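K.L.:
Scrolling down, you'll hit the structures one after another.
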Structure P
C-alpha cells in the first residue's frame, strides 16, 4: 500500500485538524484546459474518453500538473450507471446526453434489471486502478456517482430537462413506481461505488444535481431516502482508513439539516447558501465543502482573491472545511484564473487553522 503523502482532504472531511484548508474543484478535469480538449479530441468523443482507462487517467492527472490541488477526482460521468442499466446513453452536440430507451411507464421501470457492475462498468474500475498507480500517493482519489433521483431525471425524461414534467408526474401520480426506480438505481449505485472503493477510491461523492427541484416532502421521499440507502450500504473503511462520504445536493439550503442526518461525513454547499448559515444548519455534525460561485473565476485576480477570502471567512475558524466551487468550473474559464484561486486558498486559509 502506497503511503499517502498529502491527506489534508481526508482529514478535513472527517473534521480533523489541518494546517490549512484543502481544496479541489468540481470538474477540475474539463474543457477549460487546452490539454483536456486535446485528449478528448484524441479519444474521438466523450464516452470513448470515459471508457479508455489510460486516457481517463491522463485527464484526471492534468489539473494536478498545473495546480497544487489536494485531491484527484475520477474522470467519468454520472450517467454511466443508467447506461449500464441498458438505456443506451449517447450525446448530441449542443443538446447534451440522451437515452435511446427512456423508462417512462410502470412496465418499463419494473422491467429494469440491476446490472452486474463489474461486467458493465469494469472500465471505470480499471481507470481507478490506473489513476491510483499514477498518483503514487501524491493526493487521495475521489470516486463518485450521481444520486438516484438525478440519474432518474435523465432516465425518465430521456435527456436533459428544465421542468422535469414526466418524473414529477410520477412522483405525484405513481409514487410507488418512482420508489421502485429509485430503489433499483440506489442498489446499482451502491455496488458501483463500493467497486470504486475496492479498486482504490479513497473518498466518494454523490452528486444530487436535481434533488432540490422537488418540493421538500418529495425530496425526502425520493432523493434523500435513496441517498440514505446508498450511504447505509457503502464500504466505510479500507486499508486502515475511513472512506469519507460526501453528499452534494445543489440548492439544498435548509435541507442540509436532513442531509446531515444520513450519516455522511461531509456536505457540498452551493453558492446560494452562506457557509456560516450552512454550518448553523448542520451544527458541525459534518464537514462542509464549497462554495465560491463559479462565475467569480471570470473576473480579475483581485476579485477572485476577494471571493476566496469571503468564502474562508464565511466558514470561519476550525476544522471541517474543504474549499471548492459551489458547482463545477465552466468551460469558458481562463486556466490562469484557477491558479489565482489555488494560490489564494494556500495563502489565506492557514489563519483559520491555528
Structure Q
C-alpha cells in the first residue's frame, strides 16, 4: 500500500513512504516462545492466529506485503512491493500447506499492490494493480501477460499519467471489471469484458458519490442483496455502495480505515488498516472486529513507527491489515502493510 501518504483521517496520521525489511517466514502451530497460538474472535467466528505463515525460500524476502488471493486449487498468491532493494519477484505462490511453489512478477517491482483471481471460460486469470508503473495487468496464473491497461484517456479526467495510480480491481457479473484509482485521482473506472472503457465516476470529496482513496472494491452479490459495487472509501472511514452503473446507493460507517474485501456466503470480510480485521453480516452489521484493541491501536498509529518494529508486535494483534481473503474452509489469510511484510493465517476454530 503504499507509497502514498496515509491520507489523514481521525488520527491525522500521515502515511510515510514504504521502506523494505525482511522477516523470516515460518509455518507452525506455536509462536516463537513455544506457547500456543492465540485465539481471537467470538462465537462462531473464532480463529487461531498463525503469524508468519508460509515457507519463503532464501532467495526471496518479504518487503511490504500488499495483496492476497487464492485459486480454485487452494494455492495462495501473495503480492508484495519490494521497496528499497534490488528488483525481485513481486508475486509468490504457495500450496495450501504453505510450501513455496513459484514466484514471478519482477517487472512490477516496486509497484506490487492489488491482486485478485477470476475464472473466465474455464481458465483462471490474475488481475494485478501496479501503483509504480500505473497499470492494471491481466496474466495467467503462471504470470504470462494477457494485456496491460493504462489510464483511460476516454474518461477525460486526466491531464497526465502521474494523476493515475490504480490500487485494486473488482469483477462485474457480465465479464467486465472496475478499477479503483485509489492513489491517484479518486475515481472508479468501469470496463467491459474486452477491457474497453465504459464509464468513470467519483473524484475527490466526502459527498455521496465522491471518495477519498477508493482503495478497494468488490462485487457484493450476497444472497438476498441486489448485486452492487462496494468501495472501501478509506480516508472517509466508510464503505460506499454503488449500482453496477455507478449510481450512489448508500454508506456503511462502522469502519476505521478500510482497505479491501472478500465475501464468503453471507459474510463480508474487510481488512482495516487501523489494526483490525472486520466481519459483517448480510445486512452489513458488524459480526466481530478481529484483533480490535483501542490501546494497541494507539501504539500502532503513533507516528506509524510500529510497522518497522516487528520485535514489538504482539501475538493475536494486527498492525496494518492491507488485504485479506477466505479459503474454501472459511479460514482467513491476512497480509499487512508492514516493512518486513507479514502473512497471517487465521484458522477457524469457532
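K.L.:
Given a value of 24.9 for mean count of other Cβ atoms within 10 Å over residues 257-264, point me to the structure among P, Q it was derived from.
P.N.:
Corresponding structure: Q.
K.L.:
State the single structure among P, Q that was used to calculate relative contact order in percent (Cα under 8 Å, 6 or more apart), giving 17.
P.N.:
So the calculation was done on Q.
K.L.:
When distance in nm of label points 7 Å out along Cα→Cβ at positions 129 and 177 is calculated, the result is 1.2; to which of the structures P, Q does this value belong?
P.N.:
Value 1.2 for distance in nm of label points 7 Å out along Cα→Cβ at positions 129 and 177 corresponds to Q out of P, Q.
K.L.:
Thinking of P, Q, which structure, once helix-only ellipticity at 222 nm (-39500 (n - 2.57) for each DSSP H run of 4 or more, over all residues; to 500) is computed, gives back -500?
P.N.:
Q
Read-outs throughout are calculated quantities, based only on the coordinates presented, and are distinct from any laboratory measurement. Predicted model, so just to flag it, every value in this text is computed and none were measured. Cβ atoms are built from the backbone, for glycine too; each structure is taken alone.
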